[in-house]
Structure P
Amino acid sequence: MIPVIVLGIYLVVVAYIGSVAFRRGKENTEDFFLAGRSIGPMVFFLSIFATNMTAFAIIGSSGQSYRQGIGIYGLMASSSGLVIPLSIFFIGTRLWALGKKFGHMTQVAFFRDRWECDSIGTVIFTLSAVMLVPYMIISIMGGGIVLQDISATKGSAPLIPYQLGCAIVAVVVTVNVFFGGMRGTVWVNIFQTILFLCFGFVAVAVISHAVEGGLSEYMTKLAGNVKTASLLTREKMPERFFWSYTLIPLSSIMFPHMAIMCFSAEKVTAFKRTVIIYPIAIMLIWLPCVFLGVIGAQLIPGLKDPDGILLQLLAKFAPAWLAGLLGAGIISAVMGSDAHQVLALSTMFTKDIFTHYGGREKYGEKGAVFFARAFIVVVTAVAYFIALYLKEKQGIFEIAVRFAFSGFAAMAPVMIAALFWKRSTKYGALASTLFVAGCLVFFAILQNQHKPNEVIWTVGEGANAIKMFALAPNGDLRFWNGFMTVVPMVIGSTICMVLFSLITRPPSAKTIEKYFWKNLKTS
């Protein structure tokens, strides 16, 4: 019960912070969604980092390193540590400047005005919302796994089953966002980010001290065991699979919650500080989680669900009270990102659908906030029930990469064209959006109709045959002898954006001058 009690105290603190933010807030949409565009530099960094440190980063990375080894750090963390800060600096600062000047709160509002379009903006909203829900799902799944495993006892069912754990996380996140809005979310992020930044190295230190011989001896055992030696190499990661992941971090700035965070900053100095600190923070989170996953492969072999390896290690090697604190560190990362995702969907729905189509004029400013809160409840409930269904179907890592990361990475050309290419048009944006949506549906059908390790389509014969589409052992679709599907999606989206922009009429000279005026400064 001790770990459960510690986690319970943590969840109460999170809910309390949301209630304090509610009392400080104002009943208008700019305050609810952007905290009045008043987020300072350090809070901005803590919040924007927390939005990315999801169950994928904490639980998914350790589970995947359990399966594939230490190369998971190079696969995701190294490229993320470079690409994400650069995208925040070059794209985020320009979004901030335009949002501050023209009052945009979402990327869809910016696209509509930039390309003089209406319905195309609605199409982009729909696809963004559909792709963001899987990201919410893995956060709820991660919370359910944490609460289930931390409350498990030998020989009996866990005190908090997976379904109840998911429900607890969903309710606490809903309450925090429902009452606190952006202000409550970022205040909680300060508390949560500090917690999970402390988690990794404390966990490594405790576990390596508790096991016989320490960390170095177990790494030696891994290297000397034929079955586990590959965990310390890139052997389980084909080259094309490895390099495909360099495109995944492009998704970061296209996630609605990341773009909305960019709009909420008070000054551009917040971005400069974030770019410097972000790569260091990535290392502090990913490196311990990946090492713990690899160590777990030796200490607790044969797990059917490796996503729970961190909690298994804590339960076995850490004191009960410390396991509870470290469990709170893990779940803080899960909930911090989930709160931003829920708030982002609510912001997009309220501003891009409800207000855009006349709801605000009909129901007023308080009515808009009411509908925003109602949408929060509905979308969290949907994500919860899908999380229950997917628990036995797929791991957190696969869900995130297949649906959320690949789709948003393929939408990056749309954002880049809108910000930096005068000749880009709404039809180029529409073509790219429809291409990405079509790819997601097509690839999902292929994965569901075929079995792992099955070759779907080949070109040529013999040794020179090219496997155009084939399924990997984990059921993921591979393209052209091993590339991940994000590769053709990003390339195809870029081609659609360029081709259809060149053959269609550009926006008016007035709009181009508006968004590309010579004295645009991000300061």
Structure Q
Amino acid sequence: MKIALCQIDTIIGDISNNKKKIIEGYEQGVKDGVDLVIFPELTLVGYPPQDLVEKEEFRQTALEAAKDIAALTGKTGIIFGTITERDDLIGTDIHNSAMLCFDGKIQFTQHKTLIPNYDVFDEMRYFDSAKDVSVFEFNGEKLGISICEDIWNDADYWYKRRYSVDPVKKLIDKGATVLINISASPYHYGHRKARQEMLSVLTKHDKVPLVYVCSVGAQTDLIFDGASMCFDNKGNLVLLGKTYKEDYFVFDTRAKYSAIPQSEKSFEEETLNALIFGLREYCSKLGFKKVLIGLSGGIDSALVTYIAVKALGKENVHTVLMPSEFSSKGSITDSKKLIDNLGISFEEISIQPVVDKTIEMLDGSFNGKNPDITEENIQARVRGLYLMALSNKHNYLLLTTGNKSEMAVGYCTLYGDMSGGLAVIADVYKTDVYKIAKYINKDKEVIPIEIIEKAPSAELRHGQKDQDTLPDYEVLDRILRMYLEENKEINEISEILGNNTLVKKILRMVDISEFKRKQAAPALRVSKKAFGYGRRYPIVQGWRK
């Protein structure tokens, strides 16, 4: 059987545009003489549709669009993801479904069995689980159709499974000769390698070829990398789709292919590509042509500026230098060197007159109290005021430049450096920011070496350094990774670090900064545990005071 994989980029809720792309992919498959054309999970409505599925008009529009697609089909089959309804008066009555159409009709529908409800997934809120799975005979093959999570429960791969049911094993037991999985699997580094390993074990054990088509695109903070995969019945990855791009390719179950040993590149390359793609998608889907960045002379804003240039082109990136009495000479000269290297526009506007006037106007209300963090935050907020004004006036998308380490411990200012529409590197630890910067410079100096080598500083008072408040970033990030991503307990981290006092201090900083993160711009997700939708902690809580 010849199966065409259509790895398309959809927009959530844009059913008309998504339908058009599905039809175009199907027509290409017909032209190429394939038996079956397949598309990712929820392609017709976009993933994740969230509360849109609760709107009857939305569900009805999706159903009519599905019927329109089916009406155009001939002998060539098509499988695409959409939402369906079945009113049995139990649960939501809505399903996440794979629809198979040919000969002008919807011939078969398979609902998703395993409904994920962890990390960034919240599908139990919307979808009912399939009561059973069935194979479907088509063109001499018995198709075993599953949807994303359904295939992530293989007993031969997982030491501990999340679900008691294995729908793919059921399909094998019912005689499936070809497995088809339509997926929308959000990316983080290491996830593609895990996919390959898991699917390889499954196909090698069950001796059945597998076609896995995955979404590509970025939907706000979630990045879908594409990289659709085909495996032969010996567990070999034999075809691999493009990453961070739409793709179309054909898998012939009877053909012989060479094995592809590796599907994922280095952390630096993958993460950088994901961030560039995520920013480009965010701007494209929201209609932003240009972005604005406040350049501080530090490594974080330098990396965000580089990503913006790669995503949108140098002509669409504008930067602002906003010195104060505490700014070092290097904050300006290093920024201008970066600006020259990237060929971007800039302007320089001092914040000092506004800061001085603000403090003067508030002097009476401060009642003679000594300067403290209040005056530091005024500086950050004046910069935020400038940037938001320019954003409004010129319709720039303002990008925030804070990293994950800062966001974790609250080393950032609400309505100041947190101002903006998208947090580009807020899921990248400070130590990883340095790694990516050095990777960018591997062939030639793009990010000035002075920026990479200088001690990080907010420059909100004389001689200030980040390490006045925080431990070395190598230590801080080690603590944060264990706490946030490995879910280690305080005693475990303390035992590893050998410093209970420091660990308690850092974890408390993380916990009490939740109110800031709740008000932050959406952050592009590139780790397995990002701040935002996938990590839900209460602001008001008394667990660890």
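Only the coordinates and a few stated rules stand behind these numbers; no lab work does. Fair warning: this is a prediction, and the values are worked out from it, not measured in the lab. Cβ atoms are built from the backbone, for glycine too; each structure is taken alone.
Annotations for the structure displayed:
- Of the structures P, Q, the one that 1.0 was derived from, the read-out being distance in nm of label points 7 Å out along Cα→Cβ at positions 8 and 160: P
- At a computed 2.0 (distance in nm of label points 7 Å out along Cα→Cβ at positions 192 and 296), which of P, Q: P
- Structure from which 20.2 was derived, mean count of other Cβ atoms within 10 Å over residues 120-127, options P, Q: P
- Parent structure of the calculated result 0.75, given that FRET efficiency 1/(1 + (r/R0)^6) of positions 248 and 368 (r between Cβ atoms, R0 = 41 Å, to 0.05) is the read-out and P, Q the choices: P
- Read-out Rg/Rh (Cα atoms, Kirkwood Rh), computed value 0.97, structure in P, Q: P
- Structure from which 0.6 was derived, distance in nm of label points 7 Å out along Cα→Cβ at positions 88 and 128, options P, Q: Q
- Answer label among P, Q for the case where distance in nm of label points 7 Å out along Cα→Cβ at positions 16 and 472, calculated from the coordinates, equals 4.4: P
- Winner on relative contact order in percent (Cα under 8 Å, 6 or more apart) once structures P, Q are ranked, highest first: P
- Structure from which -22000 was derived, helix-only ellipticity at 222 nm (-39500 (n - 2.57) for each DSSP H run of 4 or more, over all residues; to 500), options P, Q: P
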